[in-house]
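> What follows are several structures.
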Structure I
Amino acid sequence: MKTFFIKTHGCKANQLESSVIKEKLLNAGYSESTKANDAGIYILNSCSVTETADTEALRTLRNIKHKNPKILTVLTGCSAQLNPQDIDKFDFVDIILGNDDKFGIVDAINNKKNSVTDIFKIKKFNNQLIHTYSKTRGYLKIQDGCNNRCSYCTIPFARGLSRSNSVENILEQIKIYTDSGIKEVVLTGIHIGQWGEDFEKPAALQSLLEKIENTEILRYRLGSLNPLEITDELLNFLSKSEKFCPHFHLSLQSLCDRTLFNMNRHYSAQRCLELIEKIDTVFAASLPFIGSDIIAGFPDESDEDFETTCQNAKKSKLSAIHVFPYSLRKNTKAAMMDNHIPLKIKQQRADILHRIAAEKSDTFINKNLGQKAQVLVEKNPDKKTGWLKGITKNYLTVYLNSRDKSLCNTIQQVKTEKIDTKKRLIGSLI
């Protein structure tokens, strides 16, 4: 019973929160199991961005309970926050914890009790410092929640209103990370562009980054940003930074004005294209990574609308596209719209976007061939090959012609040389 196993679905915020859960359990005398079947407690930190994610969470817990009826199952995360009454009917879920309640997991397990707080009653950021962290790059949650109301999205109901971590807490976590040898932090959250808006004296994200520039961290990377939140001033500031990793992820969702309007996204496709072009120009010397999300088959998306998105994606300088077939989420405006797209057509559209995404990725990787890059070598060699591998500042994974473990968790100058038959980018130490 004193052993636990954590499974995490979804975003970087969830991944970080699972690390917090792990540390709390270890500090309380529990031990972590490397195998789910050997654990006395199985914890699933769930995602609810799609219906598939909800289904997968329940299927996972059902299967675990079937294999080991005596195991204690805990469901937390967004799925638990959104549907506690429905989930409580299932006998394969023993404890349900909401998103803010997950940090009280030790007490919940000891007392075998559910706890799902009304997320909209939570007005302050729940700061959780983490001291023991196994990953190479340190995730740092600077913000939680979202004030937007996109017509397809349940995340505001799962995460609540935007709540910002304080500058002091953020800098303290960075110091903990740097003192433990971490070289790069990834600033994450649910809507990090809204950081600081809820302060008594509202602040902008750039003001936080200016403080981070003065810490001992060697590199920092930003999570997903709304196109409206990337100003010329911010780009100018980032372009002069030696610590910023030129890696942008834009939450575009569509590149068609009509679809964007129906999604309640307050920008145009042209504005997105101009922003992508501007980022590519400002950071030209760094070969910036510019990723995005696009939803395929949104309600009332006509063939012409979809073709507009495809053509705009093709002519853009995006480096990567994460494609999601539209997933109906109950209690959203999109769920009540007319002209829902049949599943077969949604999948066909997603397949087309996947092909465009693959072309974009290949183009970006090829553009980086023969280039010199700073690579943060991961703490552990690749399990399949034994090679060292790491991440460039512009978010490419590079496999190195070395097995020298003394290079792990160091930043090395590397020249990218070739793409092997398994589409791995290979580089050599300079």
Structure II
Amino acid sequence: MVGLALSVALNPLNSTMIAVALAPLGRDRHLSFSQLAWVLASYYLAAAVAQPLLGRIGDRTGHRRLYCGGLAVLAAGSALAPLAPGLAGLIGARLVQALGSSALYPAAIGLIRHEVPMSQRTRAVALIATAAAAAAGLGPVLGGWLVALGGWEAVFLVNVPACAVGLTAALLRRGGDPTPAARGCERRSPLDTRGVALFAVAMSAAVAATGTGDDAARWVSIGISVCAGALFVCWERRAPNPFIDVRAIGRRIGVSAIYPRFAVVNAVYYAVLFGVPTYLTQIRGLGPAAVGAVMLAVSGVGALATAAGGRAIERLGTPRVMLAGVIAMSTGVAVFAVAGAAIGLGLVIVALGVLGIGVRLGSLALEVSLVRVAPAATIGTASGLLQTARYTGTIAATVLLGLVFGTNLGAGDLQLLGVVLTALCALLLAGSVRSQSGRR
């Protein structure tokens, strides 16, 4: 299970550790920042679209096959990146990387659902969540070491031995995938290509909205995303073999409530993760090292909270842990809203730590809930869609920061961001209280 968790951590690791490699990569390949932005955006876009699709493939063909295939594809993309001749080659390699790493989370959740005893599933999910949280936070640190030791190429090449170890361990493990009938799904049902296409357009337009500095283009992209998303839902409701069975999700109240909550939790988290460093740099004048040290409060403390969250869920249950997480999130962002422009650096660190605890407890409670309530036959699709909800929250956070911070960041903008995020947390809190009351 430890090997499975470390493999799953490769997805968030590859999404964050490349940040410190962009400058040397740009100098070496003579690429502007706007061109390098596509190297980043291509990974996020491919991951957002691919995770539910690959989860569906895992449901149809077997999660162990998907896991091994994902590691092999990730290793191939990582090995090709340093050899890529130009920008198009780099983007292509990142797309291959994203496809490979996107297979790992839905495959891992599928393996947990089908192979881990029910009494151990919560701890298994907590272990995976802890590894992913730690990887996201430590990615820039590890990336800095790798660039110092071996140049920007090392950020890509480090994946090759990691994938080889994970693939070898998976192949040596006894047992195989259960048959499609044992998983409760039909292996030969045709793939819903129209649904996949509409889903890809909706997510692509949403990502494009975050990558443009033109307000008109941003709102056009948002409009396209909303229209494509609405067409996607309409089509999936009547498709004979839907890519994502929105009818089944709607009938299962427990499942349908997880995705929007997960998106909001991540919107709050990434708004702070992206917004506070910008504020500290431009308004407070802190250097990169100092900003990184401050932001460790949200990522480091959050990883520790995830590690302890599994035992808390076993003792208290997911609704209570979710409620505690939302209360902590609300407290953290309320500090920014109340303290205002005069907020001290120490209070910023405290607020980030409390927020990190809340985000990780809330995220873990939602992940465990999904494993418990999602149908076994579609657990791969359901878990992949959960990661798409994460990316949706990230996109929403980026758009929100553009609206709140605007073109000229002011000293009071952090307070305004805190007010908006406190309102979002209030919605989460109302849903969590309602869920807790429903259990009594």
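> A value of 1.4 was computed for distance in nm of label points 7 Å out along Cα→Cβ at positions 102 and 390; which of I, II is the source structure?
Traced to structure II.
> Quick one: Rg/Rh (Cα atoms, Kirkwood Rh), for residues 134-301 alone came out at 0.97 when computed from one of I, II, so which one is it?
I
> One of I, II was used to compute relative contact order in percent (Cα under 8 Å, 6 or more apart), and the result was 23. Which label is that?
The read-out comes from structure II.
> When mean count of other Cβ atoms within 10 Å over residues 126-133 is computed for each of I, II, which one produces 15.0?
Here the read-out was taken from I.
> Here mean count of other Cβ atoms within 10 Å over residues 198-205 has been calculated and equals 21.4, so which of I, II was it run on?
II
> Can you spot which of I, II the value -10000 was calculated from, given it is helix-only ellipticity at 222 nm (-39500 (n - 2.57) for each DSSP H run of 4 or more, over all residues; to 500)?
I
> Say we calculate mean count of other Cβ atoms within 10 Å over residues 6-13 for every structure; which of I, II gives the highest result?
Going through I, II one by one, mean count of other Cβ atoms within 10 Å over residues 6-13 is largest in II.
> While we're on this one: If distance in nm of label points 7 Å out along Cα→Cβ at positions 150 and 414 is computed to be 3.1, which of I, II is the source?
The correct label is I.
> Suppose distance in nm of label points 7 Å out along Cα→Cβ at positions 118 and 222 works out to 3.5; of I, II, which structure was it derived from?
Among I, II, the structure yielding 3.5 for distance in nm of label points 7 Å out along Cα→Cβ at positions 118 and 222 is I.
> Right, something else. For FRET efficiency 1/(1 + (r/R0)^6) of positions 158 and 350 (r between Cβ atoms, R0 = 25 Å, to 0.05), which of the structures I, II scores highest?
Comparing I, II, the top value of FRET efficiency 1/(1 + (r/R0)^6) of positions 158 and 350 (r between Cβ atoms, R0 = 25 Å, to 0.05) belongs to I.
Taken together, the values in this text are just the output of simple stated rules run on the coordinates, not laboratory data. Computed from a predicted structure; not experimentally measured. Cβ atoms are built from the backbone, for glycine too; each structure is taken alone.
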